[in-house]
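Have a look at these structures, which come just after this line.
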Structure I
Amino acid sequence: MRQFHIDSGQVGGIMQVIIQSNFIFTVLNSIAVWILVYDKYLSGHVPIYIGVLIGVICVPSWWFFYYSVLYPSLVQYTNRQSWKHNNPIKKEFDDVNRRLDKIEKLVEEKL
């Protein structure tokens, strides 16, 4: 799929700052969702202290699963995308490889 390069990274930088600062809201959202689930479905059947205990176990378990299973996949995908699509480091590697090929040819000719 074709990607479009609209600027030199300013939009991506702004998005990255917004995304990285959202972790505070993610924690609050996780707690709020658990409170809603408890209030709607469990409050009639489970005492509050057990509901809090379940929340204290489930929410960090989800965070651990996300960090240990999903996050590495996201990083791998991001690395693959950045390597494929107009990566300046890849261009430098290609340039270095071309120069090394020329050096190897010169060395072979001299030997």
Structure II
Amino acid sequence: MKKIKDMKIEVDTTFRYAKKNYNEVMELIEKEHKGWRLPTHEEFIDIINRGLFNDFWDGKHDIRIKQPFKKLEEKSRVAWFDAFSDWVDLYCVRGPQDSYPALGVILCREIKK
């Protein structure tokens, strides 16, 4: 786990919950990692730029993030980043039922004072 004091978050970059759909992931986070959550798109970009999750570039780790668009969140659309050595895609209109072996999560939470 890594604390990012200027962002006021702690990050756990353990890749987990692959092959689970969005609802299963959120239930597991609530049950097994109380107080933790999906990173926002800004947080995830900063985590990557700081070199805290270099496995992201191997093409085998797509990461779910908090849906950045309220309108899409209201329509139950989920978001994730996908990357391979020299490109990155942000998907924001996928269904919550989507799951596959490379789609998982890393977690973050606010740093307690």
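No value in this document is a laboratory result; all are computed from the given coordinates. Treat the numbers as computed from the prediction; the structure is a model and nothing was measured. Cβ atoms are built from the backbone, for glycine too; each structure is taken alone.
If mean count of other Cβ atoms within 10 Å over residues 72-79 is computed to be 10.0, which of I, II is the source?
Values: I: 10.0; II: 15.8.
Source structure: I.
One of I, II was used to compute Rg/Rh (Cα atoms, Kirkwood Rh), and the result was 1.30. Which label is that?
Working: I: 1.30; II: 0.94.
The read-out was computed on structure I.
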Computing helix-only ellipticity at 222 nm (-39500 (n - 2.57) for each DSSP H run of 4 or more, over all residues; to 500) gives -6000 for which of I, II? II
Across I, II, distance in nm of label points 7 Å out along Cα→Cβ at positions 64 and 88 reaches its greatest value in structure I
